[in-house]
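Here, each number is a calculation from the coordinates, and none is a lab measurement. Everything numeric here is computed off the predicted structure, so don't read it as measured data. Cβ atoms are built from the backbone, for glycine too; each structure is taken alone.
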Structure 1
Amino acid sequence: MIRLPHVLESRLESLSAELLQPAEGRRIDFTQPPGEASFATADSVSWRIFKNPIALLVGGITAVILELAEPAVRTGVWNYSSFATDPLGRLRRTGLAAMVTVYGARSVAEPMIAGIVRMHALVTGETPAGETFSANDVRLLSWVHATASYGFSAAYSQYVSPLSRFDFDRLYAEGAPAARCYGALDIPTSEAEWQALLLSMRGRLEPSDILMQFLRIMGDTPAFPTPLRWMQPMLVRAAIDLVPEWLRGTLGLTRLPALTRIEKRLVKLAGTLLDRIVLPESPPSQSCRRLGLPSGYLYAP
């Protein structure tokens, strides 16, 4: 566990807030209400993984790659959201929703999820191939939830600290209560079920210009402070590296520059270091205090 000098800690706290809190509207105080439980417990694999920025960023990009490979999800995300026009704003809102879902008190998380479900109910459309879809379709919601679970856990295991098969199974199972609130009623609850779902989608996942555009946006849009901006394309490559090899070929990702051995070491170094740095005002630390635990409860000694 590492406590930084106050000036550096404040700077990182500010950057974290910029990425996870809305520019306008009510800011989320994860210390409230005192003592109230989240969907997942403090000793869960979910709480361990979601505190790590590298796992969240890299795993989140991996999840979106898998989501955009599915034609109905791709059409809904790209045509009915602000992803193409305001990628950072969309990522900020998505990141905050993930934090509230994992760490927030149930009385905070449940109304937020209900609001998202209401917004999804307004999104219906048709893919370029003529297939109709609804954003609240159980099959699509289950795919989106499953890809997120896979992306975050794979990124943590690869670039932070290896997870056991038991850890992977726990992570999938822990997501079920919140997933049901979102309407994802048919999610994998183990690593084996995720692999079965992925193989069942083999004939449906496809390449697209939209996927390539998303990867360019993630590499080019300034999301990091100037001194760290060189890391963005590297983290995108790290995310692509987590896509199963057969699917990388299907999606045309093997044509893109691969993550080098040195870059992989740099990503893992960053992930390992950030797993030890305590930011007292981050959602994980605030949530620990809400439950009467020390701010550094989740962090490696």
Structure 2
Amino acid sequence: MRKFIEGLPKAELHLHLEGSMEPSTLAELDPSVSIEEAERMYRYPDFAGFLASYVWAVRKLTEPEQYALIARRLLERLHLQNVLYAEITLSAGVILWRKQDLSAVYQALREEAAKSPVQVYWVFDSVRQFGVELAQTVAEHAVAQADNGVVAYGIGGDEEKGPAKWFNEVFAFTKRNRLRAVPHAGETVGPQSVWDALELGADRIGHGITASQDEALIRHLREANIPLEICISSNVCTGVVPSLQDHPVRRLYDAGVPIILNSDDPPMFQTTLNGEYEIAAREFGFSDTELRGLAENSFRYAFRYNRTNQPLRYIP
């Protein structure tokens, strides 16, 4: 099974750059941090603990060159997993909130990504609990880079403290300016959060697992062909599902909801994209044919995959 999964061409569509820092990379960025300390910080009991660990890690990033370094390390790992295409989320709202130069950071990332065999595009993300004004500023930066590799705009963070309805006008602005919408929703809050994200014009939903509680929503996602970016290990590690066995990935898949497997913040959840495919097979009984279909979905729902230059082929 592992060899089959390693050979599958894949795309990664829900992946946070700042959450991709391995403990060894954190130690490289800050020699005062040991690998053991970073590993301890990457373990938490709930979603609030995860957010605190994420903030701790992000504080290590102060210069554009450091962002480029973590992108280099991430893209090396993706290439080894036979990932041909990635839409990587940049926490642009955090960068602006920290008074850093977003344009300089993004330029460094673009230059680094250009060296990789992985086809890379970017999602600019705002932290919903930081409010609408900052979200609009992030949206304006995203639109300014729409012809320079940014394909989508999203909101992440605490759903309860930043409901999707706050951001209707922000998403209307980005949609008018040719960006796709990829809000997080239905991760820590019930299915109404997914409905609200759909009102924003969501092209994909980040997580969306509480949709499994609403038959009408399941039917709508299936009929409207709106995929959920499923991150199994993430949901278990943050405690938004009680256990691995309770995860609704199989129920959503069997109900015909389009899904894509993703790693989210892989080292923070002790996973990889290949690892998520292995979990789907081992714990939820996904067959080789179904896994291949999930891999094909990752390209089908990508916003800019160049199918001419990179045909989908199995690498044994």
Structure 3
Amino acid sequence: MSPFEQDPVALRIGFIGAGRLGTALAWSLAQRGLRVVGVASMMPADARRLAAQIPGCAVQAGQHVVDDSELVFVTTPDGAIGDTAAQFRWRPGVAAVHCSGVTDVAALDHAARQGAMTGGFHPMQTFGDPAAAVRSLPGCTITIEAPEPLNTALVAIAQRLECRINRLPPGMRGRYHAAAGYTSQFINALFAEAATIWQSWGATEEDAVRALLPLARGTLASIESAGLANGMPGPVSRGDVGSIEKHVAALTPLGPQVMEFYRVVCHRTIPLGMKRGAIDDAAAARLREILRG
């Protein structure tokens, strides 16, 4: 029987790459009773930090990790995945799995040509702080791309982490990863734009972030409970054309870049307001007219 058809607790798991994602994933697996036996990294301090939190996990050379493991997570930066995998001798009975959202599984073809199984295992989560990521990983979605029986093992691991499972058709990784950016790093751009407006009256960026974070959390809670359209707050969601007129008048003196950003994002809320039933065609047309200036 293939090791990937057994209880994942029996798998010997190794990591090549000990950055923030690899560290958080390794710690999460170990906390759920899985056997993380080795880690290799070009940054020895990172490897030691990862291994220090996992009993029985050794800092090893990369080839030793491959030789000593049945499932190897390649958690290097995206651009280094292919070159990293190509450094090692692989064998049948071992799997090489990367954790990139945008990189094709074909980046691991060197391992596949030597008989290893290959796949993708991408947690849709932010990893700025590995300890915080461990706490927030349960409940997130993991996108899995792998043949059987590796797929069975990766699904079992995701379930053990209490994560949802997503599947991708071939060739969709670029779109998938771009879509994830709208709700991860693009939020930073929205906050930065709002902070710029706050600074126009002398407030600081910290003032803005402290004030706006609870508002953002409330919106996310509304989306979770009511959906994108019904959970949208703000003047467009209630057909308040007058407030949008006041916004445009107040932001115009701040310059064309501020106003253009507002026009673009506000324009995209109009279809949601219509779907919610708060505005009709006439109100939508009036809003678009105001936004055109």
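Some observations on this one:
- Entry that produces -18500 once helix-only ellipticity at 222 nm (-39500 (n - 2.57) for each DSSP H run of 4 or more, over all residues; to 500) is calculated, selected from 1, 2, 3: 1
- Computed -0.42, -0.65, -0.69, -0.90 for log10 I(q)/I(0) by the Debye sum over Cα atoms at q = 0.15, 0.20, 0.21, 0.30 Å⁻¹, for residues 75-114 alone - originating structure among 1, 2, 3: 1
- Computed 26.5 for mean count of other Cβ atoms within 10 Å over residues 179-186 - originating structure among 1, 2, 3: 2
- Computed 31 for relative contact order in percent (Cα under 8 Å, 6 or more apart) - originating structure among 1, 2, 3: 1
- Origin of the value 0.50, where FRET efficiency 1/(1 + (r/R0)^6) of positions 171 and 211 (r between Cβ atoms, R0 = 25 Å, to 0.05) was derived from one of 1, 2, 3: 1
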